[in-house]
Every structure is written in structure tokens, then in C-alpha cells.
Structure 1
Amino acid sequence: MKRDEKFKAKMASERRKLAGPIALTVVLLVASLVALFLPAWGISQGVDLAGGNAVTLTASDYEDGKGAADVLAVLRARADALEEHDLQISQTGDDTFELRVPAGYDASSVADALTQGGSVELVRVDSISDADVLQKLQNNASNVTLEPGGYDAFVTSDEVKGASVVSQSYYGMTYYGISLTLDADGSSALADVTGELSADGASGQVAVLMDGTVIASPSVSSKIEGGKINVSGGFTESQAYAYASAIAGGKLPCSLSQTEPAETGATLGDDAAGIVVAAFLIISIVVCAVCARMLGAAGRVCADAATVAVILSLGVLTILARFDVVILGRMELVGLLVTELVALAAGARMAARYHAERAAGSSVRKSQQLACGPEAHRLMGAAAAILVLAAIVAFVIPGHVRELAATIACGMGCVVYALAVTVPTQLALFTVADAEKTADEQLEAPASKSGE
């Protein structure tokens, strides 16, 4: 009885020593859950969890040598460049494709952006033969359609390597444009034309055409070298991204028609959220059970690491969602799964180090120090390296890759916290129990020998 009381006193004392990290973890977990479920905050869910709207796209008039696979590749590239979240595009027939857009997004606008022809041209305004059109452009009109054969383009889509959205702020207002990147031939042609237009202090205009329609006609007062031209035409943010995505994703090798958006249910079913939670719990329980069987009670810390890492990741994603960086879509779910698996593996590795040191005859305290010291530092270093790499990828590559990388970066940060705080705390508590068990075994050993 006295031994039980002594053990309880040791556990209480250890908990008091660890009150700070325990309280911090509890506060962070509660804050994450409150942010996740608070109506004013929360996080928008993607097509897999909450459904959305579907648009059917039908292809016709293919270019020679092109097929549905080429169209699908262009559509997916454009969807990534569009900077919307969880856009899902799949081929549903020989010439049909389905675009799924999360609820709350304008599916028609997204479809319009993806189905543009994507043919971009740069034209000298003074070379346009139609007098009426020329007059409109000289008066800075836009959305003017040029008749084929009525102009000569000095740069076409063949010389355009990419496009991106640029923005500038003046007096609290943000203005959007697109930046075109040209290859060597396009850069040379642009430099020659702009040099001629701006010779002797003159100023001319260059019309930027998208599918034969002028979207902007900026003035040129100096020679443009370097292969980049910024185009501003009073675009809204959505217009700028639509144009940039159509150019960056490449020309469509066909014509595409679209249907009106139709509501669609969650890809994973009506109980999608429950299915996802159950899947995460099952993975944690199975891995924890295996580790506990192989490594003893210390193996259970892997479940604590995974639980803390995933919940904290959801809290961080909820904050990022406020800045329209992510939603809870397909890529985010994959990122959370990666976070859980890494946390489980790292927790199991620390438990294995503790178990190995105990099996080698080390004391419980030394085993804990080695598991939470060198072993933990190596694991945290690996997680931090993944975090940095994922963060770089998130800044460089748009679309689905950015969402996945951002989620993994958040997850690895939370894994580092779990390895630095949660697992050492749990192992410290386990050490007290392990020391008590060892003492009991030592007391029982002489009694067994005397009985023999």
C-alpha cells in the first residue's frame, strides 16, 4: 500500500514539474479546435468533403495530332495557374471532361477562364488596317475584336514562355496586370518594335490580343529589353488570373463548350468528414497497437505525437484559410496524412531508442535522456528540413502543389513541436512508471529464488 502511495506521489511530483509543457499543449489543442469549429472562423471544405458545383466541358474541332489527353493536360495546367483551391478536372468520356469546383466559388467564371482559346499576340497599333478599330485603340479602348488578316502580330503564343499576375497599390487601391515572359525570338522582336516606336522620344502603342480580342493597348515610350512586358488594362483580380492562367497553361488544341453548373455532392459521400476522421483514428490506433506490442508502453507515445501534430496542423490551416491560402481540400487531406505518418514514425523511433537503451541495461533516466536528446534532435532536424523544402516549393509552384506543400510545411512545424514538447513529456511520465515496475521486478526476483 505504501509503495502505491509512493508511486502516486512520484507521478504527482513529475506532473507538477511538467505542468508548463502540459498546459501549453492543452491550450494550443483547445485553441486549434475552437478555431476549427468556431462559426466565425472555421475552414472552407473542398469538393471531397462538402461537394460543390460541376460543369461538363465538351471538346470539338481538335487540331491535327491532338487529342483528349492534350486537352486534359492544358486544363489542369490552367487550373493550377488560376490560383483557385481544389479545382478537380477529370475526363469522363472520349471528348468530355468534368470540372468540379468547391461550393461558394463561381463555377461559371472558373469554366470561362479555363475554356479560353489562349492564343496571345502582340501587335503594333499603327499597323492595324481597320481605321475604326485603330481610332478606338488610340482612344485606349479595350475588348475590341480584330478581324483576321487585318493585322500582323510580331509576337505570337509560340514565343510566349509564361505569364503571371502582377499588382501595384496606389492610394489604397490595388491594380492588377499580367507579365508576359518571351523566348529569345520574342524578346528580340519586342526589343526591335519598341525601339522603333520610342525612337527620337516618340511614343507608340502595342496591342495585346487574346483570341483575337484586344485586352490592353499600353503606350511604349522606351525600348523594352529582357524578354518581359507588363500589361495593365484595368483588369480585376479575377480577370488578370484568368488571362494569365490561359496563357501559362498553353493554347487549347480544340474548341470547348460548357454546360451550366450543377450541384454535386461530396466525393467521399454524405458522411465524408466522419469517414476522414475515422481513417485518421484507425491509422493511429493500429500503429500505436503495433508499437506498444513491440516496444512496450513507451510505444504509445507515437499516438500522442500524431494526435497533437494533426490537431495543431488543422488549427494553423484554419488561420491560413483566413488569408485564402488553403481550404480543406484533397491536397490538404494528403498533407495531413503525411503529417500523421511522419509524427507516428518519429514517435515510434523515439520509443524504439528508449526501448533499446533499456534492453541494453541503461537506467530509465539515461534511456529517456538519450531518446529525448540525440534521437529527438535528429528527428526534429529532419522534420525542419522537410518544412523548409516544402515552404520553398509553396512559394515557387502554384496550384495543387502549393496547397500540398503549404500543408506539409505546417504539419512539419507541428511535428517539431510534438517531438520537442509532447513526446518528451509523455516519456518522462512513462519513466516514472517504468522505474516503479523495475523496482517491483527486482523485489520479486529474490523472493522467487528463495522459494526455489
Structure 2
Amino acid sequence: MVTLVGIVICNFNKKEYLIRCIESVLASSYQNFSLYVVDNASTDGSAELVRELFGGKLTLIINDENKGGAGGFNQGMREALRAGHRYILLLDNDVVIDKEAIKHLVDVLEGDPSIGIVGSAIYKMDVPDQLQEIGAAIDWDGFKVAPFYQNVLQPKHLPYIVECDYVPACCALIRADAIHQIGLMDEKWFIHWDDIEWCYRFKKSGYRVVACSRAKVWHKTGVALHTSTFPHYYLTRNKIRFFAKYAKQETLMDLAKMIIDEWFKALYFGGAKGVHNVAQTIYMAYEDALNNITGRAKQNRIFEKEVARADLLEPYLKHYSKVVALAGQNTNSNILNGYMERKGIECLVLCINEDEIESALRKWKKNVDEHTLLIYFSKHILETPSKVSHVIVVDEFLNVVDLREEANAIEVMRDLYEQFIAVMSPLIYARLCQLHHILNASEEGSNNEATVPIS
């Protein structure tokens, strides 16, 4: 008898994590499944170790080249769909699942045929009681995804079901009948945004995409873990491709301005630290997106990350044992606190509204002693309110501007930034419009070019 669930794990060079993932699946309280492991031409002995440790407990598929997340998952899903499973569970190699996770996911799909995909509550492997997310919304105004319950520590009273635009493929259970209707992932994405685009197609076809808070997994991930600019390339290129295709044409000028904004910041502020490779990769990602280049990255796109030439904040801390930071709204103070903790400096962060800035600065300039440094903590240097003056400004990227010495330094930067936006955004907008028409015309002409055949 065919098992109800086919589980597909996609792996590339994460041998230790893969073994833990498989072990957690095999230890699940729910056992009505068959397991498929797709290895994307790993060079770390992953496939050999899986065969040695797990033998006949799973089906091992070994590729002779890296087909990316989309290609690897598709290969496993084709095998699982041919076997006739009712549901397909996708897992990244760097997750560990709770014993009850599969049961909760299956219960959701069994209980509501309107749901096409159900994701899990994803917790951080390094901070096990802190959420990474429970699904996400697509922010069409900000051209990004907005995760639900991101970074919530020791969450309580979570809703059982969270309605989403997208759930990560690192743990998602999909209805097989819906895959037959909609198709597999689009392998043009290779990795990153492939699952977002797939979920969007599910929703366009009338299926609900949800996450179940009782289905828990722990995930080891993050752009900061990479020693190369690999994630910067795919996250940037595929984000632009997604919004160029699916966003309304009247919003494409805003998308053009966002592209120039990100490029300027990477170039200008990366250059101040002697870090150029991220900016180079982002530029090449934009070019490839606008030229409709897809799939695995070509040469001269991905580079090793450089070590920053200088810590821009450290010179200001030499004579101080304490920092008082007046922080703007919606800043991530954990970044500043973590930095100061590593330096052994006591840090007091005070969140203030923009209308309180001038009075707060006057007050604290009078009250800090000779051992305390007063700073303003901003989300980004260029987003610093004009009311901030005669103080050191630090942002979430640890860029630093000393307004005590150059009172108009940020205004000079902002003028250059606005000129850059004004000159470049119409050029990028024209290319985005062209790409928008190409992507949507090709879909109409080929009966949905995003749908990948199952057979």
C-alpha cells in the first residue's frame, strides 16, 4: 500500500545537518511516509554516508550536477508523485523536526481541502525558543516578504492556523492533486524566491497557503553564515524577477528606485569599509534580472566576502566605558547591544519618537559624564532625521558619521543619493517595463511558462 506522505529532502554539502534531519524524520511519531533524499552532487561525502547509515530506509537520488533547490526538490517530487502519495513534504537539509510536526501538518490538509500548502512554525536552531517565522506576507509596496512572528522569543498564545502568502520550502506539506494542477517549482529561479513564486501560483489558482503553529521545526540558516556573496546574488536577482513579473506596472518606478537605493548603499557604505564584493554581486544580480538571465549563476557573479578594512565605530569608543544610544523607531537594537557586548562596553538603548529627538539630545548631552559616549542609533545613516545634530550617528550596518565635526555630513550624502536616484531610476524603470512585458507575454504564449511539467 502506498504511504500517505512522500517526504523529500534536498541536500548540498551539509552532511552533518542532513544526518540530523533524517534522524528527526525517522524518529517522528507519524510513520505513514516514504522518504526521498536528493543529493545535488555534494563533494563532502553526504550521499555515501546516507547510504551507509540509512540503507533501505529511504530512496537516495544522486545528481551529477547541482540543480539548485528548485531542481533538487522537483526531482524528488517527481519520484514521489509517480509513487502516488497524497501529500508531499519538503524539508531543507538543515532542519530538525519535532516528533509531532508531520502529524499536525497532515491533520491540517486532511481537514480542509481548500488548503494547498501548509508550512510550519520555524524556530532558530541556535536559539531554540525563538521563532524565525510562521509563514510570511508579500509586501507589494516594499518589494519584499514580511515574515509573521519573526524573532518572537518564547512565543505564547499563537493562532493554530496563520493565513499566509508564502511558507518556506524548508518545511512545507503540499497537496499532490494541487501540484498536478499547478505544476512543480520553476527551475529558472535555481534557489531563493522559488518557493515564494510557487506559493503565489497556488494562491492565484484559488488554494489557501497557511502555516500551522503546532508543527515545529528548528532551522539553521542565515545570509551571515555564508562566506561568499552567493545568497546576495540569488536573493537580489530573483526578487527583482518576481516583482518585475507579478507587480502592477504602475508600481515599477518604485521598484526602480528601490534597486538604485540598495545599489547606492552597498556601493557607498561598503566602500567606506573597504568591502566591494557584495556591491559587485548585487550589481551583477540586477543586470542579470533585467536581462532575463536565469538559472545557475554564470561566472564573475559570486565572490568571497572580504573582511571589512576597518571597524568604523571602534575608534570612537577608546576612552569610554559606557554608551547611551538614543534609538529611532523600528531599529534593531540587538545589533548595537551585541556589538557593545563583544567590546565589553555597557550600553543603554532608549527608543524615542522623532518629535522627541531635539529635547532628548539636549537632556542627555547635559547628563552624560566623561566616561559615557552619547550616540544616535538609526536604521540607516541616510534615514537619520534632520533633527539629529552634533552627535555621532551609528546605524544597523555599523556605519558611522560624526556630526560633531561635520554638521551637514549626512545632508551632503543625501544630496548625492537623491541625484543618483533622479538620474538612474528612469533608466531602470524603462528596463523593468520591458522585462515585465517579456515575462508576461512568454507566460501567455506558452500556457504558463512558470509551470514545470511533472512527467
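Given structures 1, 2, which gives the highest value for distance in nm of label points 7 Å out along Cα→Cβ at positions 166 and 230?
Numbers: 1: 0.4; 2: 2.0.
For this comparison of distance in nm of label points 7 Å out along Cα→Cβ at positions 166 and 230, the top structure is 2.
One of 1, 2 was used to calculate helix-only ellipticity at 222 nm (-39500 (n - 2.57) for each DSSP H run of 4 or more, over all residues; to 500), giving -18000; which? Please report the intermediate quantities before stating the final value.
On the way: 1: -18000; 2: -12500.
Traced to structure 1.
Between structures 1, 2, where is distance in nm of label points 7 Å out along Cα→Cβ at positions 310 and 390 highest?
Details: 1: 1.5; 2: 2.6.
When distance in nm of label points 7 Å out along Cα→Cβ at positions 310 and 390 is calculated for 1, 2, structure 2 comes out on top.
Suppose you compute relative contact order in percent (Cα under 8 Å, 6 or more apart) for every structure in 1, 2: which one lands on 21? Spell out each step's value before the answer.
Values: 1: 21; 2: 13.
Only one of 1, 2 returns 21 for relative contact order in percent (Cα under 8 Å, 6 or more apart), namely 1.
Which of 1, 2 yields 4, 16, 21, 18, 14, 11, 8, 5, 2, 1, 0, 0 for P(r) over Cα pairs in 10 Å bins from 0, in percent, as computed?
Numbers: 1: 4, 16, 21, 18, 14, 11, 8, 5, 2, 1, 0, 0; 2: 4, 18, 26, 25, 17, 8, 2, 0.
So the calculation was done on 1.
A value of 15.4 was derived for mean count of other Cβ atoms within 10 Å over residues 30-37; which structure in 1, 2 was it taken from?
Numbers: 1: 15.4; 2: 19.8.
Working through the options, I get structure 1.
Values quoted throughout were computed directly from the atomic coordinates according to the rules given, and no laboratory measurement underlies them. Everything numeric here is computed off the predicted structure, so don't read it as measured data. Cβ atoms are built from the backbone, for glycine too; each structure is taken alone.
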